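These are the structures in question, set out in turn.
Please treat every number below as a calculation from the coordinates, not as lab data. This structure is a prediction, so every number in the text was calculated from the model and none was measured. Cβ atoms are built from the backbone, for glycine too; each structure is taken alone.
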Structure 1
Amino acid sequence: MENTSPETIHSLLEKQRAFFASGKTRDLTFRRNSLSQLIAVIRAYESRIAAALWTDLHKSPEESFLTETSIVTQEIALHRKRLRRWAGVQRVPTPWHLIPTVSRILYEPLGVSLIIAPWNYPFQLLINPLVGAISAGCCAMLKPSPYTPSVAKVMEEMIRETFDPGFVTVVQGDRSVNESLLKEWFDMIFFTGSPALGKVVMKAASEHLTPVVLELGGKSPCIVDEHADIAVAAKRIAWGKTINAGQTCIAPDYLFVHRSVKELLLRKIGEALTGLYGSDLRQSRFYPRIVNRKAMERLLRLMEHGKIVLGGEADLEERYIAPTLIDEVQPDFPVMQEEIFGPILPVLTFDHISEVTSYVNSQEKPLALYYFGKHPAGRKLLLNTSSGGGCLNDTIMHIANHHMPFGGVGNSGMGKYHGFDSFLAFSNRRAIAVTTTLIDLPFRYPPFSWFPVLKKIL
């Protein structure tokens with residue numbers, strides 16, 4: 001795919017600044033109409049999007065719908081329904097000593113935004129933030145990942161067909177294009193990717209004091225306690241780990257299982273995988289592939305330490321890795337030192353939940369945390385640890401509720417989105433005090449003759 005030149009990027013950015021300055025995007029009718037246009041073109045392109053996802057990642061049409069397009073269309077529907085309420089002037093209480101002032105919050109768009117997406121969910125993670133940008137009244141420059149070129153091409157055509165490039169546009173290319181983009185001044189940057197690249201984005205944004213939302217990742221623990229429903233836990237862990245062949249930022253990254261149920265759990269995970277994909281998993285049309293050879297080689301290196309107790313089969317040319325459980329893992333093994341981003345699940349054992357709490361708290365804060373067991377014990381674990389989000393007795397599903405914020409904490413990211421939080425991510429909450437001129441109380445003015453009284457009141 002041809003790189004968009006720095007000159008073209010600069011020219012497009014100037015067009016977007018002019019479009020934003022025109023005031024068109026501040027109009028709520030324009031925003032709602034734009035959201036309607038976006039959902040219409042997504043539905044018109046749905047089969048092409050699914051075909052592109054199959055080409056790039058071997059995603060089935062069913063998985064593409066559930067994890068990519070439906071998430072975006074539901075988000076658009078929510079924004080169209082709630083936009084006028086979200087964008088309305090919000091009146092907030094005023095302390096009595098500030099009367100006759102009235103206090104309000106205005107929501108204004110930040111301006112021209114840059115959205116950089118990764119390759120693992122190439123449609124959802126580019127277009128979902130765009131929904132927030134449009135809803136808030138921003139212009140947006142979109143940068144898809146070059147590692148999923150079929151999807152990137154379809155999205156470029158889709159956006160070009162629908163929107164004025166001064167409003168929404170797509171630029172293409174490798175990391176050199178990212179470097180060119182990050183040299184420019186944007187009013188907001190929304191980045192999804194690795195923590196290492198997130199630091200690069202944040203450093204570049206600091207040159208212009210540009211606000212950022214960083215949706216990153218990390219090693220999300222999955223804990224199975226002694227009182228868990230093992231059959232249910234096994235099925236939900238197998239499902240959460242094999243969606244998109246494990247190439248999911250909130251996939252269970254490592255398994256912490258109580259010693260008393262470990263053998264049963266590992267066996268049940270194997271049975272669950274057969275139930276999900278059949279006895280010949282490689283032939284299943286529902287099991288995706290690794291994105292490219294470089295990612296394959298990295299994953300194969302992670303499988304070199306520990307004892308493989310399930311899976312382990314791989315085909316470099318086909319970009320296939322079977323779901324793999326690795327036992328007898330030590331914390332210093334490579335598989336425990338970086339986010340896996342593949343269908344490999346290392347297994348650690350514990351005897352008391354305090355061991356889990358200590359280990360999780362000794363690591364960088366994860367994007368998600370999953371606990372299987374009794375709810376009181378799970379709630380206690382949540383209170384004593386930190387993560388961007390998570391589930392009790394499930395995996396992944398917290399991302400599916402648009403009424404909850406999604407995002408990381410610490411090394412796993414900053415800023416939230418989905419639903420109202422997407423609107424807020426691209427908005428400036430502007431505090432406005434409105435004061436009458438009919439009354440002018442003397443308390444605040446020198447020589448502060450009322451100060452003794454005022455000090456007692458305040």
Structure 2
Amino acid sequence: MPQPLTASRSARISGRVRVPGDKSISHRALILGALATGRTRITGLLEAEDVMATAGAVMALGAEVTHNDGVFEVLGQGVGGLRAPRGPLDFGNSGTSSRLMLGVVAGHDIRVEFTGDASLCHRPMGRVLRPLTTMGLQVEGEGETFPLAVRGTLDILPIAYDLPVPSAQVKSSILLAGLHAPGRTTVVEPLATRDHTERMLAFFGAELKVEDRADGTRAVTVCGDAELAGARFAVPGDPSSAAFIVAAALICPGSEVVIENVLMNPTRTGFFETLREMGADVALLDLRDEGGEPVGDLRVKAGALKGVRVPPGRAPSMIDEYPVLAVVAAFAEGETRMEGLAELKVKESDRLAATAAGLEACGVVAHVEGDDLIVEGTGTVKGGGRVETHMDHRIAMAFLTLGLGAEEPVTVDDVGMIATSFPGFAGLMTELGASLA
């Protein structure tokens with residue numbers, strides 16, 4: 001049954017908090033732990049539905065996963081050492097883990113059925129399957145959506161592949177398949193995307209080369225027949241989850257929050273860069289390195305904001321934050337134009353259309369032009385709308401955030417799916433002063 005929730009105008013958001021572990025890194029820590037030899041100890045793992053789907057998948061493929069007092073341990077089987085599962089792998093709502101696991105399975109001589117919830121079964125898998133089938137993965141039937149059965153091979157081939165569009169998931173899937181292949185597998189991306197897979201592959205012992213080319217492209221090469229070693233790994237806080245707290249603090253007058261231990265990887269900080277261009281008071285404190293990733297604390301204070309142009313080249317570094325950026329833009333003065341958002345159309349929902357519809361339901365002038373989203377900010381938002389989330393956790397959290405600063409309460413039609421990425425969201429926001437009921 002749907003679980004609606006209403007957000008009302010909140011006087012002040014304040015406090016010092018930590019957000020759950022980064023989802024992208026959590027997925028990869030479990031997957032690489034399963035492909036490593038020996039035991040991997042993970043702290044800070046995001047204990048959300050999407051990540052637990054990944055844990056379930058690696059266990060079904062033969063890796064042992066234990067959990068005790070917030071610490072996860074994975075007993076890996078080595079590259080090429082996973083076995084056929086007894087039944088289908090159900091990834092729930094997680095597009096990331098399902099696409100990455102297609103790459104893992106490609107290098108094993110096993111047959112695996114992939115499935116998920118209604119939303120995942122409508123998402124396109126073709127752009128991942130195309131390079132993987134070139135490497136040797138076999139797909140049963142002609143479909144490109146789940147449910148889907150595939151068979152990997154021990155004779156996986158290395159390839160050089162130019163990504164048609166920037167995608168960290170496609171890149172990562174190819175690199176994971178390349179671990180099994182003889183020789184070198186190279187992925188060339190037209191714009192730099194999230195590089196967690198590259199960083200973590202190196203951390204676990206893979207031989208990797210990253211080249212920023214003169215033409216603006218980026219080439220990532222992994223050496224096959226790899227041997228990964230189990231490791232100790234700490235997952236930093238998710239900047240995509242922190243984004244909702246940051247936005248709430250910016251749009252509720254008098255607010256000030258500090259969010260500790262947030263991942264500050266340059267491929268993930270486009271949202272914070274854009275906010276500073278809008279005039280936001282967002283300061284980075286105590287930048288440090290943990291587990292091969294930059295981590296810091298964010299201090300945010302409310303203040304006046306202005307509309308800006310967000311260039312398409314920034315999209316890979318903030319693709320998940322556009323719905324909440326659009327919310328912030330509604331409270332800014334002037335037009336904010338967010339360009340090059342084609343990727344939003346193939347997320348958990350058509351986030352581009354869902355964001356525009358949600359803003360319009362709350363009295364904000366917004367429209368889509370091709371792959372661009374334009375928001376006409378006036379400094380204040382009427383609110384009072386009921387927003388359809390389309391089973392999308394980021395749409396739900398974005399418009400609950402909007403309701404905290406709007407003149408009239410905002411209701412979202414369902415919050416059940418928020419647990420896929422940010423368990424405890426409502427409770428944490430309430431502790432900071434948000435009015436949610």
Structure 3
Amino acid sequence: MITSSAPPRQFSPSGWSLLQPRSRSYPRISTDIDCDFCVVGAGWSGLAAAHRLATSNPDSRIVLVDGGAIGSGAGGSNSGFLFDVPFVFSDDAYKGREDEGRFEIRLYRDVINGIRKLVKSHNIECGWSEIGQYHVAAGKQGERDLGVIEKSLMNLGEEHVVYGGLEIADRLGTDYYTRAIHTPGTVQINPFALLNGIVTSLPESISVYENSPVHTIDEDRPVRVRCDGGTVSAGRCLVTSNTHLRAFIGSSANLIPLMTFAAITKPIGPKQSVGRQDNSIWGVVPSSLFGTSMRRLGDDRLLVRNTYAFAADYNVPERIWARAQDRLRVSLQRRFPDAGNIEIEHTWGGLVSTFRDAKGFFGQIDKGIFAATASGMPVSILYGQQLAELVLGNDSETLGFVRRYSNPGRLLPDPWFGMFASSGLALQQIRACREI
């Protein structure tokens with residue numbers, strides 16, 4: 001039996017959900033249900049797994065269950081960068097591993113192409129913007145990290161444009177950055193709207209339930225997934241609950257639960273310059289992992305995201321929330337000191353999983369029970385698709401890639417683990433202070 005140590009927590013709603021509320025809700029589980037597959041977690045991995053199961057087995061009965069409202073978790077709270085190149089580039093710049101790097105990028109682009117087809121065929125309104133992204137640096141640490149990105153892109157033969165400080169200032173309306181690299185393949189979206197749009201486009205063989213936390217999963221034939229209102233009996237169960245996987249299987253998940261914070265401003269005024277008129281939407285990601293991501297949205301709002309905090313119980317103390325909100329305001333002021341008072345309208349926190357020397361967790365965890373979790377939209381979607389392939393008994397080069405990158409290193413036992421994670425995060429953010 002797998003027992004959840006804590007129900008998934010609902011944080012303050014993301015600004016995405018307030019800007020574009022969803023038009024449909026789904027029932028709670030209120031009775032016992034029989035099905036072929038039960039997918040626990042309706043984020044990016046869960047949706048991808050359910051969709052792949054349904055398209056590969058049209059006659060199968062699939063139940064997709066989420067502990068909260070669809071889009072209220074990490075999947076609907078991120079910055080909205082559907083990236084086609086690695087989010088973090090390894091220090092070796094893929095030198096000698098070019099084929100592996102190109103294969104990884106191809107997988108991400110296949111994911112984006114699949115989502116693009118869904119968006120177009122179902123007319124999903126999610127602010128789909130094929131404008132690429134700027135990798136930016138503001139200080140020495142950022143410049144060093146940006147150098148690794150540039151070397152990686154060159155070794156992989158990837159299209160990119162390098163901008164100096166004056167050029168990037170002209171494009172974004174801020175002279176805060178000293179150097180930037182633009183890569184054209186990233187798509188920027190409203191993640192909450194896209195998640196909810198995809199749910200409405202799922203095949204009819206998938207039954208969706210929300211606000212139905214899972215308490216236990218009994219390995220057996222069938223697997224029994226127990227919720228407040230009933231039990232789902234399934235031939236196989238796929239757990240795609242992101243960071244909450246740790247609540248089910250404990251330290252064996254080898255994941256580090258973090259919370260990161262974001263804010264969306266009120267629309268900026270006509271005299272508040274934050275970029276050229278012909279560059280009215282843009283997005284930047286930090287060359288240093290712990291820096292600030294920022295977007296200018298189509299309705300003249302700014303999104304800002306930074307600060308990582310260890311979230312042992314899937315939340316953080318009030319003092320961390322307060323510090324994060326202050327840091328978000330400071331990041332805006334640093335970049336646009338002449339824009340006057342840019343007012344923040346919505347602030348929220350979202351959970352993210354990270355791993356030692358791995359992209360995620362993936363594999364079978366008990367008889368009839370399989371699990372996958374990763375960070376970043378394309379990676380999470382890829383993991384969900386391949387978890388379905390694993391459950392169906394298929395094999396491929398893509399599945400081999402996912403398995404290869406899903407052996408996270410072991411972590412220290414509690415309480416040392418939390419102390420080490422917290423101090424390590426603090427040190428990394430001090431080193432990247434200029435990038436924040």
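Details
- Largest in FRET efficiency 1/(1 + (r/R0)^6) of positions 107 and 379 (r between Cβ atoms, R0 = 35 Å, to 0.05) among the labelled structures 1, 2, 3 is structure 3.
- Origin of the value 4.0, where mean projected area of the Cα convex hull in nm², for residues 27-90 alone was derived from one of 1, 2, 3: 2
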